[in-house]
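Got some structures for you, see below.
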Structure I
Amino acid sequence: MPVLDGSRVVAALRGAFAREVPREQLLRTAAEKIRAAGSPYTSVYLYMLHGSELVLEAYAGRETEHTRIPVGTGVCGTAVASGQDQNVPDVTAVGNYLACNSWTRSELVVLIRRGTTILGQIDIDSDVPDPFTPEEEAAVKQVADALGILL
């Protein structure tokens, strides 16, 4: 059983969408609801694709100096460049890793898509090594898929 209940987050997003909240608030709701699941979700960042750059539009948890990430750079940029979600059990093993902070041990990046078009991503940092099971990844993907429709 995953820590994150993706269907509850999606229900909250649908409710916010029905109330016609601004895009920024929809993204912030996603970040806050995912982080509220607790450990291993230390920090949640929502980066949206603007041309060849990922731009931080909402987050919950620790601040990051990485508000703009070029496609192809770090785990986030690699996800977009490759078109593949990234589940990194040990960030110290990644050569081009961009550290948001020194406590992060693992990272999960799930792309937000509309059809084949990548709109952005949900980037989750954890202080726990290797916590993101296939079930956790599926729960985050459920949220990402909902955002792909609602944004």
Structure II
Amino acid sequence: MLEALTDFTIPVLHPIVVHFPVALGLSALLSAGVWLVRNQDAWWKSTLLLIGLAFLGGVLALRTGEAMEEQSEGVAMVDRFVHLHEELAEWSVWILGAAFLAMLVALWMGRRDVSSAGTPLRWRAVVFLAVLTAAILLGLTGHVGGIMTWGVPV
């Protein structure tokens, strides 16, 4: 039975890779929400790590998506939605990158303002809203990808 596993290969990694930015983006949203409320350094670190990993996973998903697009040319459902899927994915990655940069600015602003501990609320809110936007876009990207893969006309 186990030897049968070597009879098959996975020609593109995109269907495997795409789960990482979604899962990490949603985890980053949860962490950013706690950081927004609690303003503790551990939550800042957790949020930064999760956003960074979601961003890297998104870049990898974009790269592997190009190979998947080439392989799927001529499939009506893919041809219909692939550009929307790609655009949503690109926006997700850009916003995750912006959120990562906002995290670094938040750290810098928190260290500049010695009158209170932690990071100013406005920067925590900016990061939270950016991660929320990215999470929504990641969900929409996944939904469109699901339609391309599993969708049937109603």
Check your understanding: Hey, relative contact order in percent (Cα under 8 Å, 6 or more apart) derived from one of I, II reads 31; which structure?
Key -> II
Point to revise | Top of I, II by distance in nm of label points 7 Å out along Cα→Cβ at positions 65 and 89, largest first | key: I
Review point. 30 is what came out when percent of Cα pairs over 29 Å apart was calculated for one structure; which of I, II is it?
Key: II
Point to revise | Entry that produces -28000 once helix-only ellipticity at 222 nm (-39500 (n - 2.57) for each DSSP H run of 4 or more, over all residues; to 500) is calculated, selected from I, II | key: II
Practice item. Determine which structure produced the value 17.4 for mean count of other Cβ atoms within 10 Å over residues 9-16, calculated from the coordinates; the candidates are I, II. Key: I
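Since every read-out is calculated from the coordinates, none of them should be taken as a lab result. Just so it is clear, the structure is predicted and the values come from calculations on it, not from any experiment. Cβ atoms are built from the backbone, for glycine too; each structure is taken alone.
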